[in-house]
Structure P
Amino acid sequence: MRYSLGFVARSLFLFLAALSPINISLAAVDKFDPYAYAQVLYDTNVFRVSDNEKSETIKSLGVGLNSDLKLSRQHLLLDVTVDRVNYNSLDELDHTKIDGRGTWAWQVGNLWNGDLGYSYKKELSSFTQRLTTEKDMRTAQTGFWKAGYKIHPDWKIIGALEYEESSYQERDFLDRDKSSGALEVQYSNTRNTRVGIRVSYSKNELSSTNLASGVSVSNDYDTAEYSGVFYWEISEKSSLEASLGYTDLKYDDLGELDFQGSTGRLTYLGTLTGKTKVEIAVWRETSSLYDEIISYVLQKGVRIRPTWSVTPKISITGEAVYTNDDFKGRNNIASALGGQRRDDDLWLYRVGAAWGPRSYLQVAVNYQREERESSIGALDYDDDQIDITVQFDF
């Protein structure tokens, strides 16, 4: 009998919770924050096309909950939102969005700690990687486990396992099961610096296959990454995190799509003044673009995200992102067949303001501009969005 990931994850979570040697009388609710919100979004190019743009007003009503149940040294965390989304004229796209995550943040003694949990997400899939306009709901279920063990005051081992099932209502050729694991060894010193070595592995099993000379060929592939990692708390107001390594991506049957090369990410977080903060990140990584493509891209990007707390009740945020997506998996075949390569440049700019006139009321206004230039001209698009959200906390 085949059980779904959701059933297995929930059963395992409840079983381990029941075994936890914790007196229920020690339980305390650290946080229980239900809320409701309403949003109106105006989108100038719903389907992300280069011509015949369709603008639309989208209205959302949602409820959510953030909670933390403390059991001695353990924490049971729940974060869930349910959102009804209605389109003004494109009624066929109306849907209910669900996003939930339950986590047992566990600790055993002073040496062991980690997370065990399950997440579920159902949403309308993006139009950025497709030319069709039908309603295509994506569902993703993920079970995850992470554990850290201090083998010495200065040394720590961290292990992680994750399994995800994702499926599409219409484009079932994108359905996949992804299994992944990671192991990291860290050394830390008294100067708030940690260095380590990380090894990770993931296996992508896709439901779709290709035909080559009349033979069915698998789209499954494995990814192994070997990285050096560096964490530096420069001061109480700034920190730096970096990883640099080598990625080896191999297909089971399609060796011409393989990738081997250097990858990495650098992230800086800083408080410039008492009221301003900034995050800066640069990266070179392989990506499946949120599982919206069968193969993979080699993505290079940079992001700057400043925040300004104008007053205790008003804040302004900004964001500028540039990414270059080289569709290497697709391009290797296209080049061999004399087809057109695909290489996308994407610019995203966002600015927003949030106002909290009362402890139970928040109002946010955001504007976003997105531009894509592709080597395949038909995939170019521009899009502008503006939204206003009102949230009530109970």
Structure Q
Amino acid sequence: MDSFNTSELRKLTLDQEGPCITIFLSTHAAGHDGQQDALRLKNLVGQAERELTEQGLRAPDAKKLLDPVRQLPKEPGFWEKRSNGLAIFISQGVFDRFRIPLELDETVIVNRRFQVKPLLPLLGSNDRYFVLAFSQNRVRFFKGSRFGLDEMTIDGMPKDMDQALNLDGADRGSQVHSAMRGDQGKQSAVFHGQGGSREAAKDDLAQYFRMIDTALRDTLRGQRAPLFLAAVQYLLPIYREVSSYAHIAKKELPGNPDHSPEHELHVRVWPLVESFAEDAREAAAAKYRKLAGTGKTSDDIRQIVPAAHQGQVETLFVDRSDHQWGVFEPDTGKLELRSPQQPGDDDLLDYAAVQTLLHRGGVYAVPSDQSPSPPAAAVFRY
């Protein structure tokens, strides 16, 4: 598979039968060093098999469990579709693999559940966003990450303005100039007919944009990611005025986007996203520091883990290179930190991050110098 999202994360958090094996490795671009990647994967499978037998699984059973991974290099076309990294999750009845656009450290972890912290940049708060590219002639909606844009099909989305308002064949030619609007002292568009040109009146544009906004409501409900608008300049304030989405980004992509491919839009929007994400991370860190000592924050993993499990964590910073090994029993709330790692231990930073995401909290998996209190810092909802 070529995508890892919250739905996939949720499936991996279900209780599994028997040991869970997580394997990460970086891979080369398609056409380069395929044999080297296959050899490194083989070595990691061997390491997983040894760990399984050390934890008490019979050698034939360990070999059988890992056989699907051994067969991957023989799968037609598998290595031709490589990305920067490969993530594999396997247990009794589960075999998932994801080509990941992240470089991953070679890792084998065998314990009671799957580990996902290295994949958090694909899911966390750092770079999720949407792009709405629109004109009178075309509408496209994208979800995005640092790695690119994916166009989404939205039920009920107008194809264009003529189709939405049934304007085919109507003579609505106009030209536009600026005028002062009411007692607000603000400029608005005034349209006058001229020849065969077809510029729409503002009321028609507003109606058209309301139809777009209505079509997007189900998709955007509950979201907090920024929505970046791509359109010619005079359309942008009209859409903002009618939109019901509270998180439209202030920065925009002005210009006609109709003939801009996805990769071009991504190149243009990504610097804006980085700036937005940096501002959001700094604001989250500032909120932690402001609330520190009030009972609404914690940097104690023994408090953070149960809170994340209960959906109490609003925002979580975790050190992406650190581990806090131990055991947490959700039924009893008992938590034990252990060092060094013992068989069956969880990375409790990983666990807290997963639970925060599953309860719609924000997660920042960052280097220690970008966290207000590494290795973990949480702001609580209540």
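Across the set P, Q, distance in nm of label points 7 Å out along Cα→Cβ at positions 207 and 319 reaches its highest value in structure Q. P, Q: which one has FRET efficiency 1/(1 + (r/R0)^6) of positions 63 and 311 (r between Cβ atoms, R0 = 25 Å, to 0.05), as calculated, at 0.05? Computed on structure Q. Name the one structure among P, Q that P(r) over Cα pairs in 20 Å bins from 0, in percent of 20, 58, 21, 0 was derived from. Answer for the origin of the read-out: P.
Look at relative contact order in percent (Cα under 8 Å, 6 or more apart) for each of P, Q: the largest one is in Q. The value 1.20 for Cα Rg over 2.2 N^0.38 Å, for residues 151-286 alone was derived from one model only; which of P, Q is it? This value belongs to structure Q.
Between structures P, Q, the calculation of distance in nm of label points 7 Å out along Cα→Cβ at positions 39 and 95 yields its largest number for Q. Using the calculated result -10000 for helix-only ellipticity at 222 nm (-39500 (n - 2.57) for each DSSP H run of 4 or more, over all residues; to 500), pick out the matching structure from P, Q. The correct label is Q.
Values in this text are rule-based calculations from the coordinates and carry no lab data. Quantities reported herein were computed from a predicted structural model and do not represent experimental measurements. Cβ atoms are built from the backbone, for glycine too; each structure is taken alone.
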